[in-house]
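Each reported figure results from applying straightforward, stated rules to the coordinates on display, with no laboratory input. What you see is a predicted model; the values in this text were computed from it and never measured. Cβ atoms are built from the backbone, for glycine too; each structure is taken alone.
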Structure I
Amino acid sequence: MNFSWPGLAGTSGDVHALQWTPLSGIPTSYKAYGVRTGVVLPSGGTTSGVTIAMISPDAGTVGGGVTVPAGVNLTGKTLNIDFADGASFTVGTETSASTSFDYPVPTGIGSTASVTAQGMSPLGLTLTQLRGIASGSTGNVVGLIAPPVPSTPAANATAVTNETDFTWTSFVGGLHIVAITTNSSTAPDYFLITTGTSARIPILGTAGVVFPGATVYQWSIDAIGPWESIDAYAGGPSQLPTGGTVINLSFSASARSFTTL
């Protein structure tokens, strides 16, 4: 395994090892677990001889269900085993449309579980991950959110200008990332980030960015949540929320076209 990081100084971390069976689907048992802490990695060098003593973990389960909004089909669930230092193992997937789950997990090794549900609608993909699930807990709810749906301008609209309102339905509690792109090599692309459900293409002539006429564009909406504000998103260490136990994502299945005036 090769790692890289900014700067020339060495760094250190923990190496986790987890053995489970079978290799596909949801695990039925966990054979062994071990961790080696404080492994030093020199910048540009090699670390060898990292022996990890492994033990047989105790068996536990996590249970609950998935809520699915109207118009969305549940397409699968994924189980992860996570550790407080950020290490995580994706141990299994389930492709059934069953909204309930009761998954085996290891216990007594300082880990928690995450369950991610995935759904599809004609307009997009939606994902929700519930993290920090303790072994033995039941009644956990993974709540999918309907993908945002473009409203205006209509597909193949013409005469779009900087005064045209782009509107869409809300990705509840999330941040919308509206991509407005073109295949033209001489025209600018725009990316609008907002917690709201409407926006306009900004006028940026004073910055030397000219919104071109008679140009074909496409627009689509992705979303991330929960984010309370643009400032919270911009000031964090990651595009994904790092606090709390829930991450919601949505990706547009297709883009709408329009032509500028």
Structure II
Amino acid sequence: MLTLIGLGLYSEKDLTLRGLERARIADKVYVELYTSKWYGNLEKLEKLIGKKIELLSRKDLEEDSSIILKEAEYKDLIIFVPGDPLVATTHMSLITDAKKGGIDVEIIHNASIYSAIAEVGFHIYSFGATVTIPFPEKTGGKLPKSVYETLKMNRMNGFHTLLLLDVIAEENKHMTPNEGMKILLKTEERMNDEIFTEDTEIVVFVRAGSEKPLIVYGKVKDLLKKDFGKPPFVIIVPGQMHFTEKEYLEQFR
């Protein structure tokens, strides 16, 4: 049996009662912390569930998941995942392989950035496709065309765009909003249009789900100068806004 349990957005206090009860009766518990920044305390989480938690790397789940899946054939296995288990699409292949191997799979959902973004005032159904801005060293110094094309398509259709910022968990490296903005400003495709410029108004949402989240609304040229503190971060590029969205958002300018 393989069960993926969402940890929620910020700390061990965000774990759902269902997730807590399920983990307490499991044979073994793992956690992956490479898909998103999580400020929880593993020792406290271990005390809550009454079990030792082993840390999984990206390699354990994405490059060679056979060991985990083999274990799930004869043990009741739990994997804790930051946010919601299925928001990080990387886990879909693990679930697919488990089901192909005849392993029962259970998903226990939790809050994710996809629900939390409504805190900035935007209507959820007004968002278009989401895209991640990768670190330049991963892409030969150039922004993949798909990133800018997705942003352009959303804006042309009046949709808001959620821009996720890259993470290299092994190095504890999180792309800042400032770095993400600079990457978009430098892309070659941008030079021929007005989709993303220094005068574009955007929203930066920081530490969603924490006790003190930060929401800032303003022009790119002004936000480039700001220190947003600790991660995680996302950038939202507004599309066509409803008057209620505009009214709500102004408090964060």
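Looking at distance in nm of label points 7 Å out along Cα→Cβ at positions 14 and 206, point out which structure of I, II has the largest value.
Numbers: I: 5.2; II: 1.7.
Top value of distance in nm of label points 7 Å out along Cα→Cβ at positions 14 and 206, among I, II, belongs to structure I.
Look at FRET efficiency 1/(1 + (r/R0)^6) of positions 22 and 166 (r between Cβ atoms, R0 = 30 Å, to 0.05) for each of I, II: the largest one is in II.
Out of I, II, which structure matches -7500 when helix-only ellipticity at 222 nm (-39500 (n - 2.57) for each DSSP H run of 4 or more, over all residues; to 500) is calculated? All intermediate terms of the calculation are to be shown ahead of the outcome.
Values: I: -500; II: -7500.
Only structure II yields this read-out.
One of I, II was used to compute mean count of other Cβ atoms within 10 Å over residues 6-13, and the result was 9.9. Which label is that?
Details: I: 9.9; II: 21.4.
It traces back to I.
One of I, II was used to compute relative contact order in percent (Cα under 8 Å, 6 or more apart), and the answer was 16. Which one was it? Working through the options, I get structure I. When Rg and Dmax of the Cα atoms in Å is computed for each of I, II, the one that comes out at 19.5, 58 is II. Could you figure out which one of I, II the value 2.4 for distance in nm of label points 7 Å out along Cα→Cβ at positions 94 and 230 was computed from? It must be structure II, since only it matches.
One of I, II was used to compute Cα Rg over 2.2 N^0.38 Å, for residues 102-181 alone, and the answer was 1.33. Which one was it?
Working through the options, I get structure II.
Compare distance in nm of label points 7 Å out along Cα→Cβ at positions 38 and 70 across structures I, II and report the one with the greatest value. Don't skip to the answer; put the middle values down first.
Numbers: I: 6.0; II: 2.5.
The structure with the largest value is I.
Looking at mean count of other Cβ atoms within 10 Å over residues 78-85 for structures I, II, the greatest value goes to II.
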